[in-house]
Structure I
């Protein structure tokens, strides 16, 4: 069964985290969330409660540890947005190393919203991606910026924000588990008729 690691920090966007995590669980993907402490903060011994960008609190499964988070342990690494959380995660040098390790190992990396800044801080080569419009200007010089809801570039999958989290998560379900599993998960969600995914 595929497995996923979804990063979370104080200031992570709640919908981007929750929709992705929940959709993966519905697909039978073994999913863990890992708390990334702010720069300079000591790594807590146990997972603390993370406060999302709208004040909703989450209890992550584990504290982020690069030695336990690599592509040998998971098939996909997901980095949600939310400006404060995305800043913490994208500036973390261990996360940057991990992003490169996943892509080198032909595993998947997903980035949502401002989480796409991690492509920049990780030094990824020029390729198609997308992000929330608020960080577009920081990415256009280094990447082939697109405004589609979900952009796939090899093993890098990016999306724009809370409203595109569903097609993002379902795209990763399809990649990891196949089109039939995507349909099995998607249909009971009852998207309105005409929804493009």
Structure II
């Protein structure tokens, strides 16, 4: 979950640090317009994130879905939606570009909140939430801190933002695979597992 969070937060930090520069340098927008076209996707993401959260709860409404970790499916979907960042180099129209930004931001914002919810779904003890949450947050922030640095080197080396967006999109797809494949075992302590095994053998 920390790896998936990192793959997700990388794109968030990329947008926070490089999106205005991209709009000015590559799309040749003024500072005022770049500010506007940066704000619109964030505003749209707020609305979409709430909608996605509601749909996630509806998906798990039978009660057993949360405990079984079914929320991972929604997280993988939101990460794949966010991976539409890969389409940015092919978008010529500014309206299409804003739509891609909005979907990407909505996807990464939803993934962040849903990942924390999945953590609570899978933890058997509420006393472990703080420590587990710390691992997830640290994992996200390590990747996030690397995003502006890696992006700067990539732009310097290639003279283009395209590879920067490709790296972010690739990480989002990787995160979707990780969350689907590596969160299928219960998060229980070794001693709890041993106790359960003993009970099963004596039953």
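Quick notes on this one:
- Per distance in nm of label points 7 Å out along Cα→Cβ at positions 88 and 152, the highest-valued of structures I, II: I
- For 112 (volume of the Cα convex hull per residue in Å³, calculated) the corresponding structure among I, II: I
- Which of I, II yields 1.24 [Rg/Rh (Cα atoms, Kirkwood Rh), for residues 16-79 alone, calculated]: II
- Structure responsible for 21, with relative contact order in percent (Cα under 8 Å, 6 or more apart) calculated and labels I, II on offer: I
- Entry that produces -27500 once helix-only ellipticity at 222 nm (-39500 (n - 2.57) for each DSSP H run of 4 or more, over all residues; to 500) is calculated, selected from I, II: II
Where a number appears in this text, it was derived from the coordinates with a stated rule and is not lab data. Computed from a prediction, not measured in an experiment: that's the story for all the values here. Cβ atoms are built from the backbone, for glycine too; each structure is taken alone.
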